[in-house]
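Trainee: Given below, in the form of structure tokens, are the structures.
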Structure 1
Amino acid sequence: MKCFRLKTLVLLVAFSQHACSDRSKSLTGFEERSVTTNGSTRGYRVYIPKDRDPKVKLPVMLYLHGSGVRGDDNIAQADAFSMAIDSVREKIDFIVVIPQCPENTYWANAAVANYSLAALDATVNEFNGDMQRLYLAGFSLGGYGAWHFAAANPGKFAALMPVSGGVVGERPVEPRDRAVIIPEIEKILDSPDPYKALAGAIGQTPVWAFHGAVDESVPVEFTRKTVKALQEAGNKNVRYTEYPNEGHMIFSKAFSDPGFFEWIEEQRLPSRR
């Protein structure tokens with residue numbers, strides 16, 4: 001799914017190169033794991049908060065990165081996330097699962113989605129995660145992925161945090177991409193009003209979306225339309241922060257937005273009996 005302009009790729013590749021320029025940088029707290037789905041094994045990283053008590057159930061966030069750190073080294077995506085959270089690292093009291101999207105594809109690829117969700121489930125099982133507090137966040141390409149994962153898995157996530165993303169790209173989905181897309185997302189994109197269809201699928205999942213008003217890569221209107229559709233569909237817990245003078249690269253700013261950690265701590269799924 002080609003949702004970005006060439007300028008986007010230049011910016012994100014530059015960010016990727018910076019993130020990976022010092023491969024000797026310590027990734028303390030980022031455990032290396034792998035999972036096998038459909039006969040294919042791929043690595044992922046798990047961020048563990050410092051001084052975590054294994055006996056205490058913690059929330060678990062699935063984080064979907066941007067296009068600039070796609071690959072299979074299982075390093076670039078962790079490096080980029082580590083830099084983004086540097087200023088608020090001590091405030092993070094939840095586990096973060098960080099899969100890596102392969103080159104030349106996208107998160108709504110059904111195989112990539114299955115691998116990502118399998119990594120999330122494996123992390124919950126291994127690290128005593130709280131199934132009632134699963135969070136989903138994504139930046140840029142991952143912002144698209146966050147919207148899509150939430151719509152394809154209604155009721156799984158207690159909170160959704162898409163940053164600089166969208167639902168529909170600026171171009172139609174190419175045939176080779178359509179052939180591998182999550183079936184539920186294909187139906188949403190083919191519907192008369194994809195934003196309304198996605199909002200209906202997401203339902204009452206709490207959302208805090210972020211976008212820069214002068215985003216040069218993913219039009220801010222994409223998030224505005226999605227938020228409006230959620231509100232019109234009756235979602236009572238939708239927040240939207242738009243940064244007036246900011247462009248595309250805002251993930252670290254969003255993650256450190258005042259009140260974010262307090263808000264996400266409050267979100268949990270209803271108890272199942």
Structure 2
Amino acid sequence: MFNKPKKIMVVLTSALLLLTAILAGCTQNTTPNTNTTTSSLSGTITEAGSTTVQPLAEQLRDAFQIIYPQVKVTIQGGGTAVGIKSAQDGTVDIGAASRALTDAEKATLVGTVIARDGIAVIVNPAQKNISNLTKAQVQDIFSGKITNWKDLGGDNKAIILVSREEGAGTRTAFQDLILGKNVLIADTAILQSSNGAIRTIVASNPYAIAYLSFGYIDNEVKALSLEGVAATIDNARNGTYPAVRPLLFLTKSQPTGLVKTFIDFCLSDEGQAIVAKDYVTVK
């Protein structure tokens with residue numbers, strides 16, 4: 001009877017010691033919030049240029065701002081020529097280009113390749129009899145030497161050429177990689193200012209033909225094989241597809257501060273996982 005209070009005291013003491021040990025263990029195992037540092041970053045980043053790069057840049061921006069919610073990243077299009085000039089003038093923090101820089105441009109800009117992209121020759125899905133073209137055929141089509149689908153195995157209908165405007169990165173890359181320096185796009189081509197507009201025209205016209213970034217290809221258009229090689233990400237990645245170009249972020253000098261943080265994110269494993277969905281990674 002007289003030992004009962006002692007037993008109660010022992011039980012209470014043991015329970016207290018156990019609770020203390022549990023709390024101590026929890027304290028030791030707690031890791032710091034990884035967002036504490038990142039969320040403290042704030043500011044703005046402006047990017048403009050290539051409409052090919054634009055949807056990819058927007059996806060990268062969205063993922064970046066989850067980690068850095070106080071950093072506002074504004075993404076705009078305008079074309080590669082706009083991206084180059086804006087970066088040179090300093091009117092944006094980052095310009096975007098969908099082609100390799102010239103030597104003169106390299107003298108005034110720092111280009112960082114964030115992805116690689118294929119350029120596909122596209123037609124309307126109604127073109128059932130045509131699935132592959134040679135480079136020579138593409139050159140003859142876009143230069144205006146071949147003007148009727150019957151000469152390619154299709155219907156007896158006039159070919160409607162659709163092209164990007166002068167200065168567009170996709171047009172320059174298409175010229176360099178497929179047409180060559182001595183083949184000029186015919187004056188009869190319908191010119192458009194964005195990849196999205198190109199896709200819309202071809203999707204709505206059964207006799208149109210154009211070229212388009214891999215990132216914009218969907219079931220509304222039909223990507224043709226080129227020289228017998230299908231226009232796929234895998235073939236662009238393994239080097240068998242003959243029309244692959246770099247996608248670049250451009251800065252006036254080596255990136256620093258928030259701009260560097262954003263570009264580093266784009267090149268990180270997380271950023272390149274986003275690239276891999278529709279484009280070719282740089283790693």
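All of the numbers you see were taken from the coordinates with simple rules; none came from a lab. Only a predicted model underlies this, so the values are computations on that prediction, with no experimental measurement involved. Cβ atoms are built from the backbone, for glycine too; each structure is taken alone.
Trainee: To which of 1, 2 does the computed value 4.2 (distance in nm of label points 7 Å out along Cα→Cβ at positions 172 and 236) belong?
Mentor: Working through the options, I get structure 1.
Trainee: If relative contact order in percent (Cα under 8 Å, 6 or more apart) is calculated from each of 1, 2, which structure is the one that comes out at 19?
Mentor: 1
Trainee: Further question on the same structure: Tell me which structure, out of 1, 2, gives 2.3 once distance in nm of label points 7 Å out along Cα→Cβ at positions 92 and 220 is calculated.
Mentor: Considering all the candidates, the number was obtained from 2.
Trainee: Comparing mean count of other Cβ atoms within 10 Å over residues 156-163 across structures 1, 2, which is largest?
Mentor: Result for mean count of other Cβ atoms within 10 Å over residues 156-163 over 1, 2: largest is 1.
Trainee: For which of 1, 2 does semi-axes √(5λ) of the Cα gyration tensor in Å, calculated from the coordinates, equal 56, 24, 14?
Mentor: Label of the source structure: 2.
Trainee: Here mean count of other Cβ atoms within 10 Å over residues 140-147 has been calculated and equals 29.5, so which of 1, 2 was it run on?
Mentor: Corresponding structure: 1.
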